Structure I
Amino acid sequence: MTTYFRNLIVWQKGFLLSQKIYKITQTFPDFEKFALADQMRRASVSIASNIAEWSGRWSNADYSRFLNMAKWSAMELMTQILLAESFGYIENADELVDLSEEIIKMLTAIIHNKS
């Protein structure tokens, strides 16, 4: 089994973002543990997971599908980060938003370079 995806910078950034999200959501109020925190964790895990799954497939249909799912998850997560910031759960979301935007831009470039 190949671990090619671990060498991809976009996967590394997605993995890092997921680690950061898990750490920060541990500080959320208890009533958010199975609500917003859970949604953020799922979206963050989906980014790196879909990139990894894409790397093992390589068909044209899979190429677009998995990379787009990773991109959509990053967009979903960015919205959730901003929402958490607006509730006061995250003091300064700039780092997380910037990393999300960077991942979205990288995925967009990869998708467009293939087509």
Structure II
Amino acid sequence: MGFAIPANTVRYVVGQILAYGHVRRPWIGVVVTRPPGSGAPGLFVVAVEPGSPAERAGVRAGDFLVEIGGQPVHGIRDVVRVLEHSAVGRTVPLVVERGGQRRALQVTLGERRSTAAAL
């Protein structure tokens, strides 16, 4: 049995461990879900963790997250993909829909706590 790890992943993980003693995972602090029966893009923001980067950026429960990092959001995997390729401390653009209007926000990624249930 064998397996392979991409060289870029190894470089990233080793660099993080050398610099910080652990791998820092980016986090915005939202709990999202796909609205049932909805064919429209976007994720419904169920909750925003108090004091989180999302709260500081102005994201509210009830918003629809329709874009992150300049990429459209069709599912949770789209959000995870942007977070996986971003560093803690980086500012990422978000577009949310609230009350029928789109709002452009900027979120500065925090470091995911091991107990954090949110993205």
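Data overview
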{"item": "Origin of the value 9.3, where mean projected area of the Cα convex hull in nm² was derived from one of I, II", "result": "II"}
{"item": "Structures I, II, by distance in nm of label points 7 Å out along Cα→Cβ at positions 53 and 93: label with the highest value", "result": "I"}
{"item": "Value -25500, calculated as helix-only ellipticity at 222 nm (-39500 (n - 2.57) for each DSSP H run of 4 or more, over all residues; to 500), assigned to which of I, II", "result": "I"}
{"item": "At a computed 4.6 (distance in nm of label points 7 Å out along Cα→Cβ at positions 5 and 37), which of I, II", "result": "II"}
{"item": "If Cα extents along the principal axes in Å, for residues 29-68 alone is computed and equals 43, 13, 8, the structure in I, II", "result": "I"}
{"item": "Ranking I, II by distance in nm of label points 7 Å out along Cα→Cβ at positions 45 and 101, the structure that comes out highest", "result": "I"}
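Values in this text are rule-based calculations from the coordinates and carry no lab data. Every value quoted in this text rests on a predicted model; they were computed, and no experiment measured them. Cβ atoms are built from the backbone, for glycine too; each structure is taken alone.
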